[in-house]
1. When relative contact order in percent (Cα under 8 Å, 6 or more apart) is compared over structures P, Q, which one is greatest?
2. Once distance in nm of label points 7 Å out along Cα→Cβ at positions 14 and 182 is calculated for all of P, Q, which comes out largest?
3. So if we calculate FRET efficiency 1/(1 + (r/R0)^6) of positions 134 and 230 (r between Cβ atoms, R0 = 25 Å, to 0.05) for every structure here (P, Q), which label has the highest result?
4. One of P, Q was used to compute mean count of other Cβ atoms within 10 Å over residues 54-61, and the result was 27.1. Which label is that?
5. Identify the structure, out of P, Q, from whose coordinates Rg/Rh (Cα atoms, Kirkwood Rh), for residues 22-69 alone was calculated to give 0.95.
6. Thinking only about percent of Cα pairs over 27 Å apart, which of P, Q has the largest value?
7. Tell me which of P, Q gives 49, 40, 25 when you compute Cα extents along the principal axes in Å, for residues 86-237 alone.
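Just so it is clear, none of the values below were taken in a lab; they were calculated from the coordinates. If you're wondering where the values come from, they're calculated on a predicted model, not measured in any experiment. Cβ atoms are built from the backbone, for glycine too; each structure is taken alone.
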Structure P
Amino acid sequence: MHVVPLPALADNYIWMLHDDDGNALVVDPGDAAPVEAALSAHRLSLRGILLTHHHHDHIGGVVDLLRHHVVPVIAPHDGRIEHATRRVADGDAVAFDAPAAAFRVIAIPGHTSSHIAYLGEGLMLCGDTLFSMGCGRLFEGTPSQMLASLDRLAMLPDETLVCCAHEYTAANGRFAKTVEPANAALDSRLIDVARLREANQPTLPVTLATERKTNPFLRVDNDDVIAWCATHASDAGNRTARFAALRSAKDGFRG
């Protein structure tokens, strides 16, 4: 299986998964044009569309794709997402014969109320819930919901590849550095990110092991993060309050 992030819109990635026999899946196609270009360039046939949540920059290309491709559209139970051929929820299985791929669905509310992720083939296709060195804004969920979702993702194997939907890594890293200025793993990741972006290369996917070492939103129980929270949270002894303090600070961060 080949895993390709297709740049789209301002800073989105549409994830394309394809085999060597010309079969492809796409995840969160906010724009049809990059998908059609990649299909043509690599002589691929689209076999399915997976959607994580309802935001337009994740579903905006579905209608145009369906004009040219008769394929299943897998989506969460959310009436704001049209054209789904199958609705899935926590614990459901999704499988394709070509390309041969199988995924488990998990509910990860927080960014939106119906957000889901697809786990399988060594991948975490997590939309806007977990970013590299960051997490999504809380548009519809609560801090406790989002923290629980991130906790679920953080329990996956170290080698799991995080395939999130935006190139926010550099900015997230600058914020993470303000929380853990002495984190050597974070310093190393920031060097790698700068090198990749200077070469106009994506910073994703990234292993979950790297995220656990560098992402403050996965490190709310780390001593240095707790120390930071002691000066920013009303109740630093409460892990949900620590997460909320991190998220609030990131919302206002302009570094």
Structure Q
Amino acid sequence: MLSFKNGPVELAYLDKGEGEPIMLVHGFASSKEANWVDPRWVHTLTHAGRRVIALDNRGHGASTKLYDPAAYHSAAMADDVRALLDHLGLGRADVMGYSMGARVTAFLALAHPERVRSVILGGLGYHLIDGVGLPDAVAEAMEAPSLADVTDPQGRTFRAFADRTKSDLRALAACIRGSRQTLTETEVSRIEPPVLIAIGTKDDVAGPPQKLAEVIPGSVLVDIPDRDHMLAVGDRVYKAAVLEFLKDRP
């Protein structure tokens, strides 16, 4: 397993293929394998001639588990991505994040625009601005004795997913409570790299996609037909749109 340290936090990552680098940042309760390997994103991108790098976010996968919500600020998680670029000696890369990973990607693009060649926001719409991430009910679902004890529908969805990925539930509860930062419309409008927004038409987690696209000058919006927040991840329409977007980068 490849890993590196950003301060006291050890972060696992994968590094596959050759070519222009693209960094992948997974969503809540997921991992580099669940978000990017299993849905064949790594296969798709390496076969398109890309070098693919993906990390396990802090609290997830094989990376360090932290139990203080303050450790999961979106800016801290974005700094983990910046640190991985430094560790690999990469000046910049295309960056694609999904859901929570898209929020982290937006924070990275604002803090270090010179490091981000382009931005792909999957599964995150206007809730980047008007939402605080997933609700407290999801944190409470992580703390429940079992899935059978969870009654909130969204909480049940994410608890079932966390159980499938064999996640550290206490770390995930801290992550939910600590990564609830938003950006203002003014901040989002200042994202410099080209932006693609891709969201399932049945996604009830992301927030309105068109409303976010209107805030980011020149952004490209792609609807992923008939897909909800979970099923959009590996969709062929999403993959085709990303490959087309990357092809157009100078």
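1. Top value of relative contact order in percent (Cα under 8 Å, 6 or more apart) goes to structure Q.
2. On the way: P: 4.7; Q: 3.5.
Of structures P, Q, the maximum of distance in nm of label points 7 Å out along Cα→Cβ at positions 14 and 182 occurs in P.
3. Details: P: 0.70; Q: 1.00.
Across P, Q, FRET efficiency 1/(1 + (r/R0)^6) of positions 134 and 230 (r between Cβ atoms, R0 = 25 Å, to 0.05) peaks for Q.
4. Details: P: 20.0; Q: 27.1.
The correct label is Q.
5. On the way: P: 0.95; Q: 1.05.
It must be structure P, since only it matches.
6. Details: P: 34; Q: 28.
Max of percent of Cα pairs over 27 Å apart: P.
7. Numbers: P: 49, 40, 25; Q: 45, 37, 30.
Answer by label: P.
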